[in-house]
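Novice: Scrolling down, you'll hit the structures one after another.
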Structure 1
């Protein structure tokens, strides 16, 4: 009997191994999985379902070819029947978490023995989806009434919506944030019980939490180390942290305090955390552990940035004195110089030297002295006072600006609509110099500007956003203060009074379930209106320009702007810059499994001398492709743009020289929007 058992066991193993081998090979040859198909999937697309399973289709021939001799591309995907069971399980789980509790799935395969290819098909019978039913929250009777009402309101579900486990998970995460920001440091999610009533097509839900007790702050424990620890006062640190004894524990407040400490620039590292092991009598101490770096820094720099929609490169130097005069102030003195739109400059011209009339070269020189203080008016308000001078050269003129700026950055919690708010006052002298036949001509303006910069950021990732939006609104008003003051002394006030408004919104949405493909849309509009004085005398540094790496990528930086000829001392000069701008961009972004990405884009828009001159037929349109390399700091990008439609040209697109007139490329840091 034992011999028969051994023989039976050997035969079984042989049979199993033979089936595995046959699933992957035929006569010693391997099959490629050329296609994965789905039938009966009326609710979810093939792309979504493919992202849920283990099996993958073999890549295109170009990727297989590249993979033979480089790290690019992908190897062929071979058919493995053992994955089918896991695929079916994953698909059923996915349907189940989306309200389809009775879905059935079967697999079928079609083999091509000549080409050694397999088509794998999953036949799906979805059934009828269940909607959200009632939701009950358990374990919160002991928390204070205001918070309990807020949590219960959070779980008031729309009973006309199909059940979706992701919605419940999101509400659970929101609930935990509410607990942790209201003193319940030990709050934990326990379990979810789903009652599936397939007769009523409803899913009733019971969510269980363990909130623990409500804790207050016992004390702040400061642990400071590092080279500059001796020069930083403990009481100053406590004041910047801004967490008081006997207030309720709040994770959000700890997060904001940590950001505030980092912004001082004093620390190499900062960690604020509760000492949970020392919790007693409803109180918890908070540990502030920080490493204080050197308080003096001198650093030469190679500059690369994307200011004014151009890729700028240059050299600079910065001197920093931290904890300047105490109170965690930081003094920064910096200077730099370089060229704008670097890749459009001829190396031969750089060697020969540049002159005022050279319209192919844009450059800059600037210097700044800035004092930053993290705690102004005894409140968590970040104050910045700076003085500066800037010299710019562009197509039509040289610009010389110098002045001062006072800014206050207000700290806002993450749950508010506006995340960032900066109010500022800017006093500036703006000179614009033009090259004329009889010498240099100059326009001089003095600006007194009050403004606010508001931002709302609701994206899932600041470097590669796949969901949500970025919203920005900048409002400025110029010269009303100096107008009112000067009227008391000199009634002949000639500076223009104007306001400027500019709003930008970027919207992002995943095109695939795994967010490797993302669609992005940008809308930007701005208006400058002079309500007293000559609008022509508004400095061009305050006006609108289009074109460049963050604008219309078929044109050079600031190339799209209306021009106007005016007379200075009986000599004509050209003023550039618009008083109204409208831009829109549409991008398809694809990020590979490595750190590379590809982009296809269409940009459209222009600038006008006035909003009444706005016409859709004046839209300039650019289209193109781009490459991305993603780093932990920011994505680096190269975009290749083509003037698809140029309202300023009478020639058709195919009649114009491609490289000379139609094509532009831009190097940038960060996404275009």
Structure 2
């Protein structure tokens, strides 16, 4: 079934209405005039429209621009804007992200327009599903229960899409500046000056009437709807009292849409393994697929660039494209003291921040003299670098630069460990500081095993280290052993099309949201039990990243639970930091800061620290975060195409 996209603001917003202003059928809703009404209003027709509405949940469609700007995973608007990551890559590529990460974007930014289009395309598909389901019921083609199910699914999806728009563009106080569009909306009454929060809550509430078991993991069920409703209540109203029982029910009884009981995955890293994408931790995973004839369009198109840079076959993603690099401040956040986090941000202090390999070249392991004159691999010239390992510290990279060696008299046979006249020690990997074990499942860093790709080797995995720093993303990356099975087969510029769908709602997310409610109200133990449940899972040593021997921990992982929260303030500090550690790089951070009213204060703090990095001035310049940066400007193109019905929010 073809569902044609409209990119005009009015056409999208009015539910795929065909407008004929001089005819009696001005308000007649048709499915683009492509199929006969009898076909569309059949069960199969309504089902096809419902699938079409779900298909926009990843924010990507083949004829709606790139997908990078509109993806639901939040890597741009949630994580980069929340300063867990920067754009990565180089300054030129995808340069429309640059002003988003420097808080200087304008209404002319095309990424904002693409996101708006995708969100309202999803809304229009929901509206068409609702209207067609009602028509199918009138004709006796579907049962009353089937109609109710189709409509409730479409309504909760519509609420989700509107909530996406609200978080990006609404005024935090009045709730205005986002247009609400349902199946009855006409261009004449279109506006974005009204508070649409009650409409969003009503739509999301409809989804709570759905059963737990929808039969397919890609549909919304009761638990998904409850979590979305709780998030909306917390985000839009600060209504923690009504969000708490919804989250408590999901904690106790929640399932994924196929009816599987939800809970914490035993090992933290397994959450992000493709083979566990619909595992116990997943309450809702955006479904992606590969090798299905779509040419990769169903394979997480919005995230295809977010893999280490490097060489084809040696790094995941086919060596493309080096985007979405974690910030140093995010990396430092995982420092622990006695197994607990540092909520005062002292992890950024000199002596506490984690060592980085900025500017240190990637290199092969030193080779001893092999006695073969025709083999030059053991011959070194002045300035060449090698990696060496001390037997006393077999997993710590030691980088040396050759001080001697010419074409006629190369540096050969001089062991760097014992030949200081021949080799200069440049850098030593130091994994002695205490860190939370979730760090090395969230970030790729030099010398640490990276799934089954071997150790991250530093600069040669980074597209332009001088622009964006030394770290790589990891959570969405597939294993080497999964290539061509869970990735699109074919020679493309990237191998980043994967079946590793975005974990939109995780059980740990539910626990930490519930903890937040308990701390905010306050109630129970201020969320201590939920926070500690998340930390206990992270503390499972079976889930630590290990060296090649399978037993040695890759770093000094030290994590413990909180004995108690001293007061409400301490509880909230702990919960806010725990969300950063547990949910980091998953597109939530900026929206969390929005909800807490912390955007300017927290992001300016991080920004000032990041500017002190070797790459900070190039990346951020003189950026600052102002009060207006709690949202994004309405795309000017949409204002223009609405003939002034939409108003700018700034």
Structure 3
């Protein structure tokens, strides 16, 4: 995502060749996580740890589309270091609980490399530790695919950086979950944000779309000014699995338990409930040795999989077929399907957990990058759903990629816990006919719940929801920048301007979403989008708090309506109503048709001539209404009528 910027930095296109410090070995032997995982313990000198942090950041600060990936992992203890977090870098504590690791210097994300503009601060994370900043404040100036989870900040937190003139630079985040900030959070220029099951003393402001679900003390205010959406409790969630080490130096992956109707952090009154899985039950994949075949062989043997940081070129689909399998990525492990196959499929089974992976489309068109459940999946997984955490996709940017749909969810009851599904708008391999991606997300399963859905720039519908009882908490979407013409971007068989970002299929009877923001920057043509959101006009469909934003674009471009031809158009940066439109509440008006109509009765036939017969019958009944009747002759439809009679003509004499 680039907000109203016109500069593509060449520095993003290469990485720096540097030598990283080797330093002393850890006091405890660790599994072989490969050369891109650094494990620190308190016996190491602060100067050594600082030198590793500095060296990796020097490489990763501007390395937006490079191939380097890192995980910096801290064993329980206190560390007086000051680390800055760059691209493709995961910083995490190895404690069972966040307070087991305490960073007392600083741990920050800034946007100095882009003059204070944080709208390209993607693909990095801070997880499972405590930060006691010497300055009293943490800076977390991020945009998409940059989560903060299970973090305890003793102090304030800013979600932006300053430009060279001390103005708040643009920022386009973000995701916070299961965290405590003892001071206030200052979004300042952050355009949107999603916070779940977190706690803070004060949330100071909002710009366009801020959603709070299950937070202990969310801010007060009425949408659209301030732009807050507050949901008191998180209906169903499983927190993201994470790696930890016990006091004996043994490694485990902890899998949090499924919880319902939660408020506040999962570790407020003791350790997060769940299950520990010993590391020897995992196949540890390294990019220099693992292949799709070796990974599938391990999965077939009942192993879980831990991907260490790096790029994995896949010659075949990774197939997750067993229930309760955990697939965990460290350091933004990246999976690329080389031969036009789906990168990963999950069977229609209970309790699979996929976390911490970046799926990058390959140059040969794939039908999907991640498919959860095969087409036609129908099992009930409500007691033990599959959950997807920090799952990100990319089409273009690092090179040409082509895919039909980034993620397809066919199974029921799936939980999505932070997605960024990005068709690239800058970088390498970018163009309307180059990095082609029809849809970011297709949901066919019922009872699917997604928290923090960021979905941008795809060629057609960004989100296409076909299943019933779906729920989305926070939606952020830029529609494509590079539409070449209006005629190239028409939906509904060429009758509707553009493709809605958020499309709920006409067959859906129940769906609900909270806090949706859809933004336009039609850079290459004066293009119009009829409605940012399209949903069926039935009473079971509800949209709470939706907004459209005109970021920039060619004169004459616009989003004409917010939802279903409701809401004004956005078409310019001023006046304010030309830039932003909102709909506070939308609910369909037609009753839901839950019953089939009764069969028509008392059919009579009257011969009028040798070639015509008149039919009549008593009316059918239905809980909503009968639209009409189809008439069949010998199993073939010959006509329709809205009345209770029909004249069938063109018959042959002396036939039945």
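Read-outs throughout are calculated quantities, based only on the coordinates presented, and are distinct from any laboratory measurement. Values in this document were obtained by computation on a predicted structure and should not be read as measured data. Cβ atoms are built from the backbone, for glycine too; each structure is taken alone.
Novice: Of the structures labelled 1, 2, 3, which one yields -5000 when helix-only ellipticity at 222 nm (-39500 (n - 2.57) for each DSSP H run of 4 or more, over all residues; to 500) is computed from its coordinates?
Specialist: Source structure for this number: 1.
Novice: Work out which structure the value 4.4 belongs to, where distance in nm of label points 7 Å out along Cα→Cβ at positions 110 and 558 was derived from one of 1, 2, 3.
Specialist: 3
Novice: Taking 26.9, 103 as the value of Rg and Dmax of the Cα atoms in Å derived from one of the structures shown (1, 2, 3), identify that structure.
Specialist: Going through each structure in turn, the value belongs to 3.
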